[in-house]
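Listed after this line are the structures, all set down as structure tokens.
Please treat every number below as a calculation from the coordinates, not as lab data. Note that the structure is a prediction, hence the values are computed from the model and not measured. Cβ atoms are built from the backbone, for glycine too; each structure is taken alone.
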Structure P
Amino acid sequence: MRAEIISIGTEILLGEILDTNAQYIAARLPALGIDLYWMTQVGDNVDRLREALRRAWERSDLILTTGGLGPTEDDLTREAIAATLDEPLSVDSALEAQVRALFASRGIVMPERNVKQAALIASARAIANPHGTAPGWWVEREGRILVAMPGPPAEMERMWEKEVAPRLAKLATGGVIVSRTLKTVGIGEGGVDEMVSPLLGSTNPSVAVYAKADGVHLRITAKAASRDEAQRLIAPMEEQARGILGNAIWGADDETLEAVVGAMLQERGLSVATMESCTGGLLASTITDVAGSSSYFKGGFVAYTAEMKIALGVDEELIRRHGVVSQEVALDMARAARERLGADLGIGVTGVAGPEPLEDKPVGTVHIALDDGRAPQAISYAFAQSRAAIKRRAVTTALALLRRAVLGR
């Protein structure tokens, strides 16, 4: 089955939002045995949208659209599909009642403009959208399927998982493609590639190395008649990779580093506290993105100035002698955080996020320290990236240092 994704919205073309919907769908089609051939982005213009739909209808078996199902004048997906298939639009009374009931359940009188969201063509069946006011469309005609989904990611993802993907899974007849991603930290992309080089010649499953924000990923991909068969092909390759990379592998697939490290702390009954400078609280925020983190995260300080660091217990003489951006100060920040909040482990982060140097230290200089009351340790990096990327890399590195310390206990 040849598939095409059409992302609709002028805001995508202007770069105001990222097209995460297309990425989300594309990542899930291989497991359904559906081959993605084309991806198109088009603005809120009915003529250009009709052209994109006409081209897709001529060359694809499955067309998946996102966006343009809202109530405003520039939400034109329904109109464009109707024109492309030469079918008139009409308001479905049952669907209109559902949309009105949704507004009523929220205590809001529905604007009459929203009636257009209850319109259908004869070939279309509405797809439920309990997270929003825009029902989707499922169209089958001439041996093709066209699925129109809303643009807001939360609505689109729910519709895909609960309504669209299960239907497509019943229709797909080709082999499936399944991937298993192993996530590593502490080894560079070239190092991982060199270590697993004996595996890279395999074709099914295939093995590939990618540098990502949370470390280096090793993706193992297999194609087979069924998901179970593909996983059987992947299993021995994964075992070999784990044997080569060992503790450098911190997780797999959708796991996050903060969740994995949090689970390790919880299992061992350990707690952590933080003191951050250049990351501005991002480390604490990332740790607390995990539900239940209050069981191991004592709290954190954002000590952005030297005066705040001193007030929280960092040695003034260390700051005077080494400067706020130094390993020595990072170590004392970790100690102060641990002691003030009574945690088992303390993390200190200081550095220069930019865009200007600080204390003659170049932008991207970061010092990260961990204090456990016994054998403090610190690492230093020079991240030649943007301000946001420097902060993100520092957080990832701090979590990796925390993981290493927990493993060593």
Structure Q
Amino acid sequence: MVPSFAHDMIWLIAALAIFAVITRPWGLPEAVWAVAGAAVLVLGSLVSWSTARAAALEGTDVYLFLAGMMLLAELARTEGLFDWVAALAVRWARGAPTRLFGLVYLVGIIVTALLSNDATAVVLTPAVYAAASKARTDPLPYLLVCAFIANAASFLLPISNPANLVVFASHLPPLPVWLINFMAPSIAAIAATFFVLRATQRRALGEAFESDVPLPPLTRGARLAALGILLTAAALLWASAAGLQLGLPTFTAGVITTALALVLDRRSPWHIVKGVSWGVIPLVAGLFVLVAGLGRTGLLDVLGGALQRLTLHSGHAAALAAGAATAAASNVMNNLPVALIAGSVGVGARVSSQLKDAMLVGVDLGPNLSVTGSLATILWLIALRREKVHIDGLTFLRLGVLVMPPALLVSLAVIVLQRAH
């Protein structure tokens, strides 16, 4: 714990930094505010250099994962893979907005399950924007799918969200056990999110669009990018099964695929490197340091203690409360640190599997409420900005209030019912 004055200052600085990340004053990138907040904590001696460095280094695997995935996404974009996929999707939709909406949702489930929710934000979002542009229709309903399905489908498989590996740490259930525990709750969350989100976008999906668009040629670079994404999915499944971290395999796949495409086409890497949103990495590092600062105030201990008290009860009400608590906390401080807390609490022998499963659902699904709940949603906002599409935090919150609670409630209810039988 820290003295009262320092305690209040840390709270103020962290709150202002997080608020600035959401609102982006003067149009400055999110990373500027996260890093500025972290720098003020360090320069003001509210967080030591060693603590800040350790907090930033905790995200190394996340940085590697993001770098590899962003390289693959930028290669796919520049080589025209997204344009090809977009034209194919518009043709399959045959002018029906609801069909295109469902198609994007299905692809979002697959990408999230096999490549993680962060990949959905980085890889799928630009492809969906390209599809809407080709169809000359409002892109917003389809872009919203990318944000909400990224979290709704993020506990289909262990690799669907890096937070899953954090919650279960070294006690990750085997894949068959995972599917038994989470397949039904995940389907419930995906279905509830789909119906509520589609209902909110009903008016925007009312007009048919042009589906007779030309299918561009699939270049060698585009085929290589697609192969790299598929191999990355295979590498992530292998790493998850082997209990390895996901960052290095993803980074390696991204670098090798990009380098091979550049060598074959005899091009400079500059056009790929400059297109990657590298600011995401200092943004994540800044958030880690801000959370470390909040940890000095005792906030993390309070949350951990509350979850620990819930573990003393094995009833269904405790599971519902644990899921709701982790969902709410994820929107206050991002779901990665909440996953760390849930993982440390879950190591105790007194924690029932029902309670642990409920906490994971809260960590994964809760961030569909606000833009700061998960890294995937922040990445989605950055991907939108590259396409000159702007959605503010309050707009997302107004929609999240409608979409997230029903999905969370129904998935937690399924977990409770599974254990009741």
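Listed values, structure above:
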{"quantity": "Value 45, calculated as percent of Cα pairs over 21 Å apart, for residues 107-218 alone, assigned to which of P, Q", "calculated": "Q"}
{"quantity": "Computed 48, 45, 34 for Cα extents along the principal axes in Å, for residues 179-290 alone - originating structure among P, Q", "calculated": "Q"}
{"quantity": "Comparison of P, Q - label where distance in nm of label points 7 Å out along Cα→Cβ at positions 67 and 331 is highest", "calculated": "P"}
{"quantity": "Test item: relative contact order in percent (Cα under 8 Å, 6 or more apart) calculated as 10, pick one of P, Q", "calculated": "P"}
{"quantity": "For P(r) over Cα pairs in 10 Å bins from 0, in percent computed as 5, 22, 32, 27, 11, 3, 0, the structure of P, Q it came from", "calculated": "Q"}
{"quantity": "Distance in nm of label points 7 Å out along Cα→Cβ at positions 43 and 371 - structure with the largest value, from P, Q", "calculated": "P"}
{"quantity": "Structure from which -11500 was derived, helix-only ellipticity at 222 nm (-39500 (n - 2.57) for each DSSP H run of 4 or more, over all residues; to 500), options P, Q", "calculated": "P"}
